[in-house]
Each structure stands twice: as C-alpha cells, then as structure tokens.
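In structure tokens below, several structures.
FYI, it's all coordinate maths here, none of it is from the lab. Here the structure is a predicted model, which is why all the values come from computation and not from measurement. Cβ atoms are built from the backbone, for glycine too; each structure is taken alone.
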Structure 1
Amino acid sequence: MESISSKKIIYQYGLLTGLVGLVWGIVQFIMGTHYENDTLSQIVGSIILIVGIVLGQLAFRKENSGIVAYSQCLKIGVGISLIQAIIGLIYYYLLTNFIEPDFNIKALQLSYAQMVESNPEFSAQMTEQSFIENSEPFMWIAYPAILLVSLFFGLLFSLCTGIFIKKSE
C-alpha cells in the first residue's frame, strides 16, 4: 500500500482553521473585545485549533484507508497550526497597521492600567507615557511570539489527539 501525501489535508484544514480563527478575530473586533486577553477568548481560540487539528487528522486517516501513524498525526497538526498562525499573523499585521493603527498604543495603555491596578506603586516608578515609550519598540516581538505559541500549542494538541486517532494495520 502506498502512502498518501498529507500536504493536501494540511493546506485544506489549515486554511479552514485559519479562516475560522480569522472570523473569530473579526467578531472580537466588531464587539470591541479584541484588546482583552480573557480566558474565554483563549478557550475559543484553543477549541478552534483543536477542532481543526482533529478534523484534519481524521480526514487523513479516512483518506488513507483508516490507517494513520502517530508521526503523521504530529505532522498534520503542526502543519495546520502553522498555516493558521500565518493567517493570524496577516490579520494582526493588517489590524495593527491599517485597520486600527493605534492598536499597540491602546493595548499598552490597557497594560499600564492593569499593572497600576495590581501594583499601585508602579505608577510612582513609571508614568504611562514613559511605559509606552519604553515598550513600543519591542512590539515587533508579537510576530515571532504568535508564530511560536501557535506552533507549540499545535504540537501539544497533536501529541494528545494523535494518541487517540492513530491507527495501524
């Protein structure tokens, strides 16, 4: 029996997962909750990624006569999360540079307010303006961080789901 390529499944389900994540991001933007990094947003984002990975792994198993190796499950899951992360990065770039150019400033203002709320002495050490001026040059770190976090969770979810989905002859 010849092995079937997983590229088609990775592209198909990666795009599907990325588009669902993009819709979730747009819904958050419309509702005005895109600044919040709350638990619900993280759970919904994780569920979107897990469902995309599981559906991709199951689709590959079905296309491969019901057989899928653990390594193939990992490859599919990480591939799907990579494509989803690239779509997310494109959305983040468009959001921060074209849709809402002052996104980073507002996010830093909210971060400063949260820091002062949890630690009132922080306002004596640094003003909001100096906090923004010191933090803004490092906002580029969000791009590799988004990519690495997505790949890490894609690998983690693939490890877990691959245990249940793998099936040998």
Structure 2
Amino acid sequence: MAKKVAEVYIGLGSNMDDPRDQLHRALESLAAEPCIDLVTVSDFYQTPPIGPSQPDYTNAAAQLQTSLSPESLLDRLQFIEQQQDRVRTLRWGPRTLDLDILLFDDIIQDTERLTIPHPRMAERAFVLLPLAGINPNLSLPDGKTVSQLLANCSVQGIVKLSA
C-alpha cells in the first residue's frame, strides 16, 4: 500500500553568511531529497529581526509534498540546517539557516519536539507574507486563512527582494 502524500508548508530564514545563497542551497537540498517534492517557493523577503540586535533576515516559504511523517521531515530539515552550519546557541539569535514546519496537512500536534501549526506563525508577517504569495486562501486547521491573519499583522520594514 502506498504511503499517503502530505501537503506541507515550511518557512525558511537566514541572516548569516550570504542569506540568499543559504536559502537557495536549502531549496536545492530539499529538491534532492527522495521523499520530498518541492512544489513551489515564494518570493524572498528582507525582514527585520526579532530578538537581539542582529542583521536583517531573508525569509521565504515553500510548499512541499512528502510521504514522510512530521517527525521524519523535521529530522531531514534539521540535517539540512546542520549541513549549512546552523548553530543553536541563542533563542531568536542570528543563524545561517532556519527551516520550520509551518503546516502539515490539517495535523494539529503539540509534542516536546514539534508543534504544528507552527506556534507563532499567525502573528508573524515574515511568515505569512511569503505564504500568502504561494496561497493566500490557505487555511489553517482553525479555519482562518493566511490572508485573514496577514491583515492583522504589520508588514512595516519587510521588503520584497528581486529574484
């Protein structure tokens, strides 16, 4: 019996060591994964950081299809982060690469290791704006759409980057 293919949305971010290149390399790694189909990628955005003083981020979102479980996908994303020298020292600190599972089908999950939907995505324009570029009518499990959530967020300081 074939495994079910899940529709997944992930967030990508970087603010160290050529952030655009970091995101492009991560997308290439995702596309090369045998159990992941990279469906579409949003535009890239320059966004102000949250947390300690640090450089601006480059953020994007991607739509994937995968037969992996949420935890197995998380393992693959963290492996890609490690390949690109991600170091976890300071919460909300600078990073070479951050890959977050935002939505995984209609799954609602809250474990020590993984929370789906991503717990703060509904209030973060740097997540919602790229998602809206892929699918503005995308619904979260609670029925709210990305467009509805984005309407309640400030996009001040966020700049769409040229290709």
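Among 1, 2, considering only distance in nm of label points 7 Å out along Cα→Cβ at positions 33 and 153, which has the greatest calculated value?
Comparing 1, 2, the top value of distance in nm of label points 7 Å out along Cα→Cβ at positions 33 and 153 belongs to 2.
Taking 11, 42, 39, 9, 1, 0 as the value of P(r) over Cα pairs in 10 Å bins from 0, in percent derived from one of the structures shown (1, 2), identify that structure.
The read-out comes from structure 2.
Still on this model: Ranked on mean count of other Cβ atoms within 10 Å over residues 129-136, which label among 1, 2 comes first with the largest value?
2
Let me ask another. Compute relative contact order in percent (Cα under 8 Å, 6 or more apart) for each of 1, 2 and report the one that scores greatest.
With respect to relative contact order in percent (Cα under 8 Å, 6 or more apart), the highest-scoring structure among 1, 2 is 1.
Using distance in nm of label points 7 Å out along Cα→Cβ at positions 25 and 97 for the comparison, can you identify which of 1, 2 gives the largest number?
1
Taking FRET efficiency 1/(1 + (r/R0)^6) of positions 73 and 113 (r between Cβ atoms, R0 = 30 Å, to 0.05) as the criterion, which structure among 1, 2 has the greatest value?
2
Thinking only about distance in nm of label points 7 Å out along Cα→Cβ at positions 17 and 65, which of 1, 2 has the largest value?
Largest calculated value belongs to 2.
I would also like to ask the following. Given a value of -25500 for helix-only ellipticity at 222 nm (-39500 (n - 2.57) for each DSSP H run of 4 or more, over all residues; to 500), point me to the structure among 1, 2 it was derived from.
Label of the originating structure: 1.
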